[in-house]
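Values quoted throughout were computed directly from the atomic coordinates according to the rules given, and no laboratory measurement underlies them. Bear in mind that the values here come from a model prediction, so they are computed numbers and not experimental data. Cβ atoms are built from the backbone, for glycine too; each structure is taken alone.
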Structure I
Amino acid sequence: MSSTTPASFPTMAFIGGGNMASAIIGGLIAQGVPASQILVVEPWDEARVALKRNFGIDALAAADASLAAAGLVVWAVKPQTFKDAAAAAAAHTGHALHLSVAAGITSDSIAAWLGSERIVRAMPNTPALVGKGITGLFARPAATADDRVLIERVVSTTGQFVWVNEESQLDAVTALSGSGPAYVFLFLEAMTQAGKEMGLSAEQAYRLGVATFQGASELAARSSEPAEVLRQRVTSKGGTTHAAIVHMQEQQVPEHFVAAMKAAEKRARELAAEFGK
């Protein structure tokens, strides 16, 4: 990734100023982009106060003609509010590149609502809040090579990214990494509970669990071997790890886990049908 300067970013408008928008804004400002180069439309009073406190941004309560200055518009709204938000802003943003981080809303719907084909859809995840996110990206054909580079520069302020070739694959990204932090937190809850039942304090158990996920993830990231091989290396037959893994396999935990992610993928498709009309 080449280095960038604040001048290499256009004026950017964020429609929605919640957690994901704040993660991206924080990353941009950390790279030296001035707050004056970032516009935000955020109807909630508390969120506007937080944007002023954290970034020095005077957010708008509603879309207005000032959005015409934006070369990139980031749609960080809930799926159910996207259509109304687009109707309020579309008259001012027709010339811009559009980046949507709204789950489930297809680029066909976005194009129809905005009257623009320069659209990139993104599926980030919440570790973006600490610069450790990963984002799935899909670009419509009208998005140019330069558009894609700009999107990469913006998204990389929150972590890593992966491009997909088919928009439908974003539903799988949603199920895997978009919803994935919740799966990790669920396992951390269970590990903490188990630790307490085995005599550790909640603090000890939680600290051990968090560090284990961090360390195992880093080990996997640095290794060229698949997860199956890494697992086998710490699973000596007849040992403690083997006892745990065999129990989980007998209880079909891996199969249930796969089924759970497919349920998330199905819900992503349903969101598109429900809110994309």
Structure II
Amino acid sequence: MTTPSQHIAFIGGGNMASAIIGGLIRQGMKPDQITVVEPFAETAAKLHQNFGITALPTASAELLQATLVVWAVKPQIFSQAAEPVMSHTRGALHLSVAAGIRTDSICRWVGTERVVRCMPNTPALVGQGITGLFPCPLVSASDKALVEQVIGTTGQYVWVDQESKLDAVTALSGSGPAYVFYFLEAMTQAGVGMGLSAEQAYQLAVATFSGASSLAAASTESPEVLRQRVTSKGGTTYAAITSLDDAGVKASFVKAMQAAEVRARELGDEFGKA
């Protein structure tokens, strides 16, 4: 848990910042230990309403007290947002949740090499996220512990030993919720086509995904074995899996995630030019 002496600044107060702020406050952090720079009045109003935080419209000397700075800005404006912040936060640890921006660019823009880059996903909004983390060499063990405390408020986390692996994290878990929603759409559509109401089909689909994920998390067996346990030869599940295999769904799914990884690398090249 964060201590009373710690102060966290957020550059950007949108959904991901709000997810982290909400988690921190639930774990006992006081609103006056949190500073947010958020130029958009509507977003700032939500921060005040939800958390009692009065956001700053622009960077100021108030940022000097920050022990950790969380960058929750759109990738394309990161370098611009960093200019007025850098002079106040060189002594802080920096955590970036901006997709695609690599640490060499971040270090240059924020004026320090105490930088951790992360790739969260949207279930963080309900405390069920999974985040990939990569530390620069000058990030200490205590720095990493602080990052774990902060990110842990949104769910699980995984440290990777090479920054390039964050592109794989992006393809797998960063974009992953969209894959789940895609299958939920298909399962709901199929259920309606077989006579269920849209509400019934959706409830069944969501509960099935949630339950199967919980079962997989609680089991020591591989997903292949778990699948085989519910796939009796000649039965209904066998018919469905055979149809999926005949259509090349698994191979297409792997190819789709590989395309996401390639695009993640391309975005890193594009956004890091500034």
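If mean count of other Cβ atoms within 10 Å over residues 132-139 computes to 18.5, which of I, II did it come from? Can you show the working numbers first?
On the way: I: 21.8; II: 18.5.
Only one of I, II returns 18.5 for mean count of other Cβ atoms within 10 Å over residues 132-139, namely II.
For structures I, II, calculate mean count of other Cβ atoms within 10 Å over residues 100-107 and state which one comes out highest.
Answer by largest value of mean count of other Cβ atoms within 10 Å over residues 100-107: I.
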